[in-house]
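Structures incoming, each one as structure tokens.
The numbers here are math on the coordinates, done by the rules we state, and not lab data. This one's a predicted model, so the numbers in the text were calculated from it and none came from an experiment. Cβ atoms are built from the backbone, for glycine too; each structure is taken alone.
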Structure I
Amino acid sequence: MVGVVSPTAAFPSLETALKHHFGYDQFRLGQRLVIEAVLKNQDALVIMPTGGGKSLCYQLPALLKLGVMVVVSPLIALMQDQVDSLVDNGVAATCLNSSLDYSSVRQREADLLAGNIKLLYVSPERLMSPGFFDLLGRLIQSVGVSGFAIDEAHCVSEWGHDFRPEYRQLSVLRERFPQIPVMALTATATERVRVDIAQQLRLRDPLVQVSSFNRPNLFYEVRPKGGEREGYQQLLSQVKQHQGSGIIYCLSRKRVNELAEKLTADGESVLPYHAGLSDDVRRENQTRFIRDDVRLMVATVAFGMGINKPDVRFVIHYDIPRNIEGYYQESGRAGRDGEPAHCTLYLAPGDIATAKYLISQKPDENEQRIAAQQLNQMVDYAETTVCRRRVQLSYFGEILGETMEGLCHQCDNCTNPPPIEDWTIEAQKFLSCVARCQERFGMAHIIDVLRGSKKQKILDLRHDQLSTHGIGKDRSVEEWRLLGRSLLHQRLVDQTTDGYPVLRLNAASWQVLRQQLAVQVAVPKDFVSGPADEVPADGPEMLQLLRVLKDLRKKLADQQNVPPYVVFPESALRQMAQTRPQTLAAFGQVSGVGNRKLEQYGQVFTDAIRQFCADYGLESDPGATRSRSRPARERRQAVGETHRHTLELHRLGLSIDEIADQRGLSPRTIASHLELLIGQGETVDVDRLVSADRQRAIVDVLMELENGSLTEMRDRLGSAYSYEDIRLVRAAWQRSQSS
């Protein structure tokens, strides 16, 4: 029995259902399209980045359709975490796994057959166990099964970064239950992996939703790592600079244990995680990290899909990852809540040698070849001088097109760009050599030909007789490697991905050869580290209230034996601290506060906020019950001396950066002062701060995204537009609308 209930049966729209169950006013990009397809019983393949809202794509349909949604999840800790979050949100969910005793399993099966459960989480091993298909058959006959959702679906593909053979068996779902729709979901999948997933799971004419892989809130950087002692001191210094929770990834168990011990000795709150620990210890350590009992987790990649903590503020790779796809997934553990987060990769030649040795120990030669190519791609990423986000997105077949220059402004190469030089002639030599070699060789061979090598292979192939042989003697091997990587990252040449990295010309290559396209190369300079964390722009009272709310959240979470973010994500606490809602009606307007959360936590949080405001002589937020289109920061905050000082310097003609330098504050803080002053009716010359063209573009988006958040507006405008520009124009525009 497969059925669907139209959302209009209980709710006038999908948005109403979303707000009721999960507390959000709008869907994220791509979610609504997937949910509509699932409600029509269509198969779906969903590729959304970490933190992009994949889970909602099956959770909301599960609540609107008849029957039980069966979710296949690879790890017990991950499924238990999801179940805890759903139950706390008033959603009937449960899981069946090997950690349960016999009586618990029987009770949960009884609840399922009685129609008391809407979402059932199982591991692939449990799904394939004797008797489980009989349970599914009884479910279909009694309450119905609304669909199968295969989470972490990249595990199905041998081309994925975390292939698991047991996932291959999931095709039996289509064989045994052909009438039930199947959806596959993952955060990372290249085109090749996507095709493999669809074939392996036998999806029928699926909706394929591939969201952008761009995570604009993450800052990426690569730092050179010194020797053992120096490298540790670099790590310790960085850890102490960061605020909030962090993950440090290492390649070996030995390195994990060493770092955990050293960091503990240096006063850090840290636990280790790797496959050498017992299941109980791993589970206990992960739980303590998720519940904010410790700040740091030092781990191997075994600490992967099981982490669902949204407020990780930094991820450090102390050793080089094995491939770009794995690095994207692991670094993406940071900032799942959409707030700013930092991702650092330390690079040392010795680590590369160690990774190559580990690859050489693989028994299968084909696996060795593929792994070696993937490691080389990772090294190219670490050594590149172009935008790091561009390299990541290019790997997944996406082009960074937010700005004309293709910069993300959120990586070390964009914030501290190396000098740009015109290498068009060198690029023409390089591409011409690829063509002369009939597009059958990799980069190393092309460089050998260009530099006039007399290696036996060159002579045997008679490539010493090519017109391009020796035309690049004036450049070193490293310079040609730099150019080759740059051409790949700019997609001016292609490379095969089957383990034999052969260079192939594309349409852009021929444009370069025909002198229709110039080639710019970023040339390395002395290393400069990325920017330090910005001084928060929020006022001291907001930060103090945020700490109070975090303490309250932790207390409530401990009482329920759940992670703090199950109560509320940090983004919701930040909005509460900004808007200071003191009535249940105002509290219900906070993003992430649905009916269940309002009923469960509304009173205790508004009491705490009301008490804080009374203690510090603060007024309640006059805009708490107004339209959500008005920014949270626009509140009746008194204009103090610090704001007046900023205003005086502005009226003297100083720019935001100049005011920030003179006052020793961040530009973000100065912009927040000016935003407040505009809202309070003071005269601020926005025309001098933001060009007319930019103002028009921002106002267009303001009118289009009437209820949009600051992040949504910047995503639409692109990273060439700063948050400061948007906030200033928004404040001026809203003031003009109200006058």
Structure II
Amino acid sequence: MRKIFIVFLAISSFVTAQKKDITLAEIWDGTFRTERMNSLNSMNGDFYTLLNFNQQTRSTSVDKYNYATLEKVETIVDSKDLKQLNYFESYEFNNNETKLILGVNSEPIYRHSSLSVFYVYDLASKTLQLIDEDKIQEPTFSPDSKKVVYAKNNNLFIKNLETNEVTQITVDGLKNHIINGICDWVYEEEFAFVKAFDWSADSKNIAFLRFDETEVPTFSMDMTGTDLYPTQQVFKYPKAGEKNAEVTLHVFNLESNKTSKINIGEYEYIPRIKWTNNANVLCATTLNRHQNNLKLYFVNATDFSSEVVLNETDAAYIDVHDNLTFLSDNSFIWTSENDGFNHIYHYSKTGKLINQITTGDWEVTEFYGVNEKTKTVFYQSVEDGSINRSIYAVGLNGKNKKRLVNKIGTNEASFNKNFNYFINTFSDANTPTVYTLHTGEGKQLKEILNNNKLAEKLNLYNTSKKEFFVLKTENGAFNAWMLKPSNFDPSKKYPLFMTQYSGPGSQSVSNSWNSANDYWFQHLAEKGYVIVCVDGRGTGFKGADFKKVTYQELGKYEVVDQIEAAKKLGELSYIDQNEIGIWGWSFGGFMASNCLFKGADVFKMAIAVAPVTSWRFYDSVYTERYMRTPQENPAGYDDNSPINYADKLKGKFLLVHGSGDDNVHVQNTMRLSNALIEANKPFDQAIYPDRTHSIYRGKNTRLHLFTKMTNFIEENLGKTDIEIQSLKI
């Protein structure tokens, strides 16, 4: 017996030496960093450029590469050769690629916006020209490359690069009152753009949006900072049902030096403006406040008349996108859920439907563009199943469809300008990201970059593969994945920890390589938890009906689906139905809170990070798209607010928020905390000072947060004693 015991220990030690568990510190110190290609910019012809950093010279450069060979052709500009700049952080070419705008000293504003100092670099003379002494926003070359328009202090300016003269287009810009050419907070966050101006093709006109946010209610946040006294961040934030900025469309003519206001009928929002290929025709997209009536207007820049060329309506809402593409004859490509699934359509320049290019009970998830020479349309879709993404080409007439990649998983294409080549980014749940070069016809030419070293490193750790499945409940069939401990024993009972986001049109169950959260789930699995993710009703890529069933009742069906999913999973022989927990961030935090309160007999614990706790507190554009206003739909808001169910709390609850969250305000957490206090319900809370919605900035912030959450799970969900786990040799 003694001898056998010694041998067992030796084998056990060998196994332990070979495999180890992922630690929280490793997740956040870069141990599992995925190798990625730098973001590339396609150039004219079969070339692309990369922004590279040279460790040896501590300089940045823009380098030109050949698509066909992937070899470096030349260095276009290197900061070590510039007297005024030691480095630069961004670059943008003019149309004929003779000049570059270089940005430095970037200062973030909100999620997408920032301020920087910008220079124009001339490739021929190798000289730099400062655009403005101050930090500015969104400098953009005119198509003829003679001028740059930019925003500063809520006004628009034009810099003449030939004379160095600056013309101020607008003069009424004022913080928290008038913004010219740059989006307000809610447009930037919910319509996902910052630059609200555009040059006409002949460089004679600049179209821009003007935001009058004078009457928009003001929101303020105390910022603790490092000084003796805190400061306040004060900005305009229209909450659901409150007044939005008044947005108007204007055109500035450079020859007359005159600005004209454009009449485009009745609307609440102008979420996109874009000049067509006809230099005298501007396209403006408008939406009503309910966001279920979208119009495309063509505006004549000569007499400022306008006409509707496309009018799309929906019983629920219409998502704004960037897939409007004008062809040389000014006909245009448009994507729409008109037939119940997102597909590609071709319209004439007068708005007459030429044909629907793609059809089927599946979604187009990305429109890449059109090769007009070959009359070929390129797109990404879920034709291989809603958790996968593949790349396809199809004729402009909708015929001769061809699949361009063979691997099942997540494929993302980056085409060059003439669509002769594309770089494919592939991954699946078990394969770290791989970059490959392909011809426009789909032939793979070579592998550019892989993450084999990361895969080899992960082989040294105890990890498990995600198991994808369809969970069937009385309310539908839902995509799901499960992660079990690497030494899973089906005869044992395991606590279940559920993760989800659940927001409208979102997807958490996808066949793609993991995020940092997935390493956390592996960490938890090795502690003895089974991790499951379920995409219930309201999530995306399964058709408009599946997504829009939650309209006007956010949190009703989604919560039912997570509760029912938990019950169904609890019936599995290896799941302890008395030990089920759930967590989520943002919309997922809203969900986790509701699940714990409304499913008090199902969930034992929950963690809510940066949650919306009442849609009355969230912004107008996002919330009303799915809920209409609280004045119109009070029950939809209140019947699904966790605040109104705080008295039902039975389990353990951790509530986390960043006090500097300009998106989902900490007000949400404070109001829910108040409700819990009034109901005399014990709960745990963590406030991260000055952190934004991502709770990321600052030394050890993410490590601290995930350590806190891990400890909370271990203390309140199931038994994780190693004795219940079988030894795997």
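Ranked on distance in nm of label points 7 Å out along Cα→Cβ at positions 282 and 690, which label among I, II comes first with the largest value? Walk me through the numbers before you get to the answer.
Numbers: I: 4.9; II: 4.1.
The structure with the largest value is I.
In terms of distance in nm of label points 7 Å out along Cα→Cβ at positions 42 and 610, which of structures I, II is highest? List each step's numbers first, then the result.
Working: I: 4.9; II: 3.2.
With respect to distance in nm of label points 7 Å out along Cα→Cβ at positions 42 and 610, the highest-scoring structure among I, II is I.
When distance in nm of label points 7 Å out along Cα→Cβ at positions 178 and 578 is worked out for each of I, II, structure II gives the greatest result. Could you tell me which structure in I, II was used to calculate helix-only ellipticity at 222 nm (-39500 (n - 2.57) for each DSSP H run of 4 or more, over all residues; to 500) as -4500? Traced to structure II.
For distance in nm of label points 7 Å out along Cα→Cβ at positions 26 and 426, the calculated result is 2.8, so let me know which of I, II that is. Let's see the in-between values first.
Values: I: 4.5; II: 2.8.
Structure of origin is II.
If you line up I, II by Kirkwood radius over Cα pairs in Å, for residues 202-473 alone, the top spot, with the largest value, goes to II.
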